[in-house]
1. Which structure, out of P, Q, was mean count of other Cβ atoms within 10 Å over residues 63-70 calculated from, if the result is 13.1?
2. Rank structures P, Q by volume of the Cα convex hull per residue in Å³, for residues 55-110 alone and report only the one at the top, that is, the highest.
3. One of P, Q was used to calculate helix-only ellipticity at 222 nm (-39500 (n - 2.57) for each DSSP H run of 4 or more, over all residues; to 500), giving -12000; which?
4. Determine which structure produced the value 0.75 for FRET efficiency 1/(1 + (r/R0)^6) of positions 39 and 127 (r between Cβ atoms, R0 = 25 Å, to 0.05), calculated from the coordinates; the candidates are P, Q.
5. When distance in nm of label points 7 Å out along Cα→Cβ at positions 71 and 87 is calculated for each of the structures P, Q, which structure yields the highest value?
6. When Cα Rg over 2.2 N^0.38 Å, for residues 31-78 alone is calculated for each of the structures P, Q, which structure yields the highest value?
7. Tell me which structure, out of P, Q, gives 17.6 once Kirkwood radius over Cα pairs in Å is calculated.
Structure P
Amino acid sequence: MAFIVVYEANVLVPARLRDMVMRIAESGIVRARWSDDILDEWRRALTRRFPELKGDQLRRYRSAMVNAVPDCLVSNYQGLGADLDLVDEADRHVVAAAIRAQAQLIVTYNLRHFPEHALAKYDIEVKHPDEFVLDAIDLYSGRVSSMIQQMSDNLRNPAQTVDQVLATLQGHQLTQSVAKLREQVGD
């Protein structure tokens, strides 16, 4: 059975990072999960960052994400983890979804929002996207390396080379992962 992870909204906002973590999930390396609340947060963040995005575009993106990963939507999580001591109470829904999904990991940029002491009793860890992708590379290097080529091949408007895709991922704080991928792609 695949490792279960919950992607927090902030990991799904940058397009290249979203593409990367979705490919990791689609490949079966992990079983990715998220909730309607996480997707609502993702939509709000995208519209703040890119006000030109229209509702129908966002609905298509959301639909594509949900259709790409079987059983990704977590439901019936409301009220779980009510006793959690979190830095930001607005993140409770993320942990509740992880509890319901029986996830082992939450992937987020906001590591400090999910303190270890609050998650320990649920056996849930948190990882920065760079650590998460680096782990995937360490376990499935050939598959993850080929994902970078596929990402480059699929980009049309504008087209991007493998090096440009890696540069974009590095700009999203995937420093260690990109360094490892550059070694592998260069081989």
Structure Q
Amino acid sequence: MNKPKIKEVIVVEGRYDKNTLSQAVDAVILDVGGFGVFRDRELLSLLRRLAQTRGVVVFTDPDGAGFVIRNHLKGALPKDGVKHAYAPDVYGREKRKKRGGKEGKLGVEGLRPDVLLDALRRAGATFEGADAVARGAPITKADLLDAGLVGGGSAARRAMLVKELSLPEHLGANALLDVLNLLYTRAEFLERYCQTG
């Protein structure tokens, strides 16, 4: 089977994530050693250089720990060179573990190749041979407000959308905005989620 080739460097939490992902894609995959990334200045320096030259896709687990690592990297790396792939909330236990994680969700290592590829496509990863699509004007925070996805009383509506799109429940409003801009043009979003009248 020919694995799709991805231009960006994919950053994952650990070696098992790297092993699983390397079976699905042809890409440079770096594991940050979980929370070890907080102490590794050389690794962060390397990731900054890679983000500026090749681009990186951060692909962490959909649990609380994964979001702590993702948010640390989001603050440490140049925004222009970083894309974020979000694993959906799939409940279960990885085969190598006796017990599931604290939140009961599968990490990157436990997901099927088609789910991993879908998350990378949704992140906007550059697949070799794929044509770039012109996106037009981006979806804005004001559009999210009009759709009832931010502001007072929006949490339940946002939670429903996150579930509908198979995104992790820990996804905040800013990250949701980034994902929506990858999935929809502004016109598509407005037609689908904003009330007219």
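Every read-out reported here was derived from the displayed coordinates using simple, explicitly stated rules and does not represent laboratory data. Please read these numbers as outputs of a predicted model, since none were measured by experiment. Cβ atoms are built from the backbone, for glycine too; each structure is taken alone.
1. P
2. P
3. This figure was derived from Q.
4. For FRET efficiency 1/(1 + (r/R0)^6) of positions 39 and 127 (r between Cβ atoms, R0 = 25 Å, to 0.05), the value 0.75 is produced by structure P.
5. P
6. P
7. Considering all the candidates, the number was obtained from Q.
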